[in-house]
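Down below are the structures I want you to see.
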Structure I
């Protein structure tokens, strides 16, 4: 397993929608292990999309409250409610901005072997699932900000 370098704001890979995984081989297993190793090496709680480590495939990992996992080819299947809170991103280190998200989210996909998995949660887990699915579509959380918050986030991102 390898802790990989995290790509930062401005890297084109973060803005490129990821490709669906079609081969479930040793390379994918290695990627999944690297995603978990990289996200668990970070302080705090987080998620990590494959494009954040320079791989344009639809896969992400999470590490929240001591629980870690990976979803390959995730698709958002449900959201409910609303929560407000600050959100940050490993590709925008140190930047946190208030962002409203659904309070509950669920995704379905497969594991590194192609077996079906479903992951859901509320609060931070919901925020993570939504955030990482966004990454796989080439989106950053600051894209969802509006008004003065968006301007401040873009200014801060350029200063990184």
Structure II
């Protein structure tokens, strides 16, 4: 079984989603299906078909989350240190062209969220950053052409 690196907060978010699906969403959709069945002919009952589609999605997501949670290897970034970018590091960057600064944390594939500045370890930017140190420049292929970033800081929290 393949192990997925993940931070403790990332695992906690997935476990909370799984708990929510099992305890709230699943029972609610079962009730909706039962109610839709009382409305007569199921072949023309859009409410019933929509509820069954939603149930299929929920059951699929539960199975996916159960598999991920069982395969997680929790890594605590606070126990890491060093001069080089690794999994769990918070990396402070500056775009060498626009001078725009940004901070990202490199996290596992299943906990990435670009809106929360969490980069997947498999993303092109994270792959370019791994192993680099403060002062290094990295070039990342992008749709509009390569982007260059300088590493301003690395922190393990």
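Tabulated results
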| item | result |
| --- | --- |
| Structure responsible for 4.9, with distance in nm of label points 7 Å out along Cα→Cβ at positions 52 and 76 calculated and labels I, II on offer | II |
| Answer label among I, II for the case where mean count of other Cβ atoms within 10 Å over residues 4-11, calculated from the coordinates, equals 19.5 | II |
| For Rg and Dmax of the Cα atoms in Å computed as 21.4, 69, the structure of I, II it came from | II |
| Which entry (I, II) yields the derived value 11.7, 37 for Rg and Dmax of the Cα atoms in Å, for residues 20-67 alone | II |
| Given 19.0 for mean count of other Cβ atoms within 10 Å over residues 60-67, calculated: source structure among I, II | I |
| helix-only ellipticity at 222 nm (-39500 (n - 2.57) for each DSSP H run of 4 or more, over all residues; to 500) from the coordinates reads -8000; which among I, II | I |
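FYI, it's all coordinate maths here, none of it is from the lab. Here the structure is a predicted model, which means the values were calculated and not measured. Cβ atoms are built from the backbone, for glycine too; each structure is taken alone.
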